[in-house]
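Here, each number is a calculation from the coordinates, and none is a lab measurement. Note that the structure is a prediction, hence the values are computed from the model and not measured. Cβ atoms are built from the backbone, for glycine too; each structure is taken alone.
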Structure 1
Amino acid sequence: MTIIQRRTFHGKVGSAGDLVTWAHDMYHVIQVNSPDIPFRVLSDYQSGRTDRVVVEIELESMAQLDSALEKTMADPDTQARFESVFERLKSLIDYAEVEHWSVS
């Protein structure tokens, strides 16, 4: 069964552009060891809460995500890149939400 993971980042005012850049940087780090996980980045600058960025990935199972993260953290170079990119997120967002949708 296909699962869509949707991470919604609620950015600080004016941070949406930087969040889009961050999302591409982060998911390219993950794809180093897991190139089979497609992602897309959606941005909404002007409706609802402003500076909102969504990242969606498509998975065959939650185990696929676990495996991707294990591979990322098992490689010292990729782990260091992951940690560096993740650190940037702290100054960009107020909070984030995660949803897992089953595709039927």
Structure 2
Amino acid sequence: MKKKNISRKSQTDWERVDKLQDDEIDFSENPEITPEMFAKAVVRKGLRPVVRKNQITLRIDEDVLTWFKKQGTGYQTRINSLLKAYKEAHQIKTGRTSASKTTP
């Protein structure tokens, strides 16, 4: 089957766009980024991909969960970080570096 050529020449008048002054550009659909928003931005170009997380149900004592929630937003990430640190500490202790599946 022959592929259909779907690319078309741009219909944008680039000469007109190049001549526009900053105050003539309509940014109504793109709100200005505040310094606070910029400070929270994350650039991922060239970095390792974010590790995908699995959603599970985990039973945690109420007092422990309450304590983590009182620490503010991101409590689930902090719990994950602690579990990861525990795992890495035990891998070093036992000499294991790769995740191995074991049955209980």
>> On FRET efficiency 1/(1 + (r/R0)^6) of positions 64 and 80 (r between Cβ atoms, R0 = 25 Å, to 0.05), which of the structures labelled 1, 2 is highest?
In response: 2
> 14.4 is what came out when mean count of other Cβ atoms within 10 Å over residues 32-39 was calculated for one structure; which of 1, 2 is it?
Replying inline: 1
>> With helix-only ellipticity at 222 nm (-39500 (n - 2.57) for each DSSP H run of 4 or more, over all residues; to 500) coming out at -11500, pick the structure among 1, 2 it was computed from.
In response: 2
> Here log10 I(q)/I(0) by the Debye sum over Cα atoms at q = 0.21 Å⁻¹ was calculated and came to -1.13; which of the structures 1, 2 was it taken from?
Replying inline: 1
> When distance in nm of label points 7 Å out along Cα→Cβ at positions 40 and 56 is calculated, the result is 0.5; to which of the structures 1, 2 does this value belong?
Replying inline: 1
> Ranked by FRET efficiency 1/(1 + (r/R0)^6) of positions 16 and 48 (r between Cβ atoms, R0 = 25 Å, to 0.05), which of 1, 2 sits at the highest value?
Replying inline: 1
